[in-house]
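Visitor: Next up: some structures, all given as C-alpha cells.
What follows is calculated from the coordinates using simple rules that are stated; it is not laboratory data. On a predicted model such as this, the values are computed, not experimentally measured, just so you know. Cβ atoms are built from the backbone, for glycine too; each structure is taken alone.
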Structure 1
Amino acid sequence: MSYDRIFNEMKDLNKNCSEGIMVTCDSDMYNWTCYISGPEGTSYETLTYEIEVIFRKSHPFKPPMLRFVTPMFHPNVSPNGSIWISLLHERWSPVLTMKKILMILRSILNDPEVNAIDEEHTHIVNKDAYKLWISNKDLYREYVKIWYNNNKPI
C-alpha cells in the first residue's frame, strides 16, 4: 500500500505542482528530494531550500521524516535541519498528502508554529530564531538572509 500511495503522490505532484514547490526522486520512491522557494513578500523570498523526505514502510500511517538539507534559520527547524511542526507529530493523519505537507511547510516559513500547547509540546527547536522572531522581526528577516548566504552548500 505505501509504495502505491507514494508513487501516486509523486505523480500528482509532478502533474499538479503548487507554486514554489518542486519534487524529484531517483530509483528509490521512499526517498525524495524537494525544493521549496520562499513565498513572495517574506523573509525567505528569493531563497530556495532543499528538503530530504524519507517515507517509512508504514506510510501513510506514520508521517514521513523531513529534514532541511539547506541550512535554515527558523524557530521550527533544528540546527541539523529536522522540522518540528505539529502536522508531522501529534496532528499527523493518514489523509495528509505530501502536496499538502509541502504547501503548509512553505506557508510556515513566514508564520512559524510558536504557540506551544504546553512545555512538552513545543515545536520551537531553534531558540535563537524564536527569540529574534518575537522581539525584532526586521532583524529576524535580515538574519534569515545572512544565515542562508553564509551557510548554503557550495
Structure 2
Amino acid sequence: MEISTESENNKVAASFSNRQIIFLKFSLFVLIDLCVLNLFNQYWEHVIISDFTTSLYAAMLMQFLFQVTIAFEHRIGQKFFSNKTRIHHKVLHALTIWLILFISKLIILKTINLFFNNSIQFIGEMHGVVPFIVVVITMIVVERNFLRVFRALK
C-alpha cells in the first residue's frame, strides 16, 4: 500500500462538495451515537434498548435533532446577540444558549418516547431525564474528541 503525499490528500479533500462533507459528518456522528447508546445499553441499567435496529434509528433521530438544535441556537445568537458587546448582553446570550440546549434535550427525550414508546427507556432520576442527559453529554464529548483527533492529524 502506497502512502499518498500531502498534495494528493489536498486534491482528494478538495474534491468533496459541502453536501458530501455534511453527509459524511452526519453519518460518522450517527455511528458514534450508535456506539455510545449501545454501550450504555449493555453496561448501565438506566438505559434499556430493545434491539440494535431501534438504537440505530434512535441515533439517527437524535443526531438530526442535535443538528436542528445547534442551527436554532446559532440563528438566535446571530439575530439577537451578534452586535452586542456589553457584559449583560453576553450574560443574557450565555443564559439563552443554556436554556435552548437544556429545553432541547427535554424535547428530544419526549420525541424519542413518542417514536419508540417502550423500545427505549431511560430509567432513573426525574423520569429518566438525568440518565438521558448523561448519555447525551457522553455522545457530545465523544464526538468532540473524535473531531479533535481528526483535526490534529493534518
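Visitor: Thinking of 1, 2, which structure, once relative contact order in percent (Cα under 8 Å, 6 or more apart) is computed, gives back 29?
Guide: Value 29 for relative contact order in percent (Cα under 8 Å, 6 or more apart) corresponds to 2 out of 1, 2.
Visitor: To which of 1, 2 does the computed value 10, 41, 34, 13, 1 (P(r) over Cα pairs in 10 Å bins from 0, in percent) belong?
Guide: Matching structure: 1.
Visitor: Thinking only about distance in nm of label points 7 Å out along Cα→Cβ at positions 45 and 85, which of 1, 2 has the largest value?
Guide: The maximum falls on structure 2.
Visitor: As an exercise: FRET efficiency 1/(1 + (r/R0)^6) of positions 101 and 141 (r between Cβ atoms, R0 = 30 Å, to 0.05), calculated from one structure in 1, 2, equals 1.00. Which structure is it?
Guide: Only one of 1, 2 returns 1.00 for FRET efficiency 1/(1 + (r/R0)^6) of positions 101 and 141 (r between Cβ atoms, R0 = 30 Å, to 0.05), namely 2.
Visitor: One of 1, 2 was used to compute helix-only ellipticity at 222 nm (-39500 (n - 2.57) for each DSSP H run of 4 or more, over all residues; to 500), and the answer was -10000. Which one was it?
Guide: 1
Visitor: Who wins on volume of the Cα convex hull per residue in Å³, for residues 29-68 alone among 1, 2, i.e. which is largest?
Guide: 1
Visitor: Computing FRET efficiency 1/(1 + (r/R0)^6) of positions 53 and 125 (r between Cβ atoms, R0 = 25 Å, to 0.05) gives 0.35 for which of 1, 2?
Guide: 2
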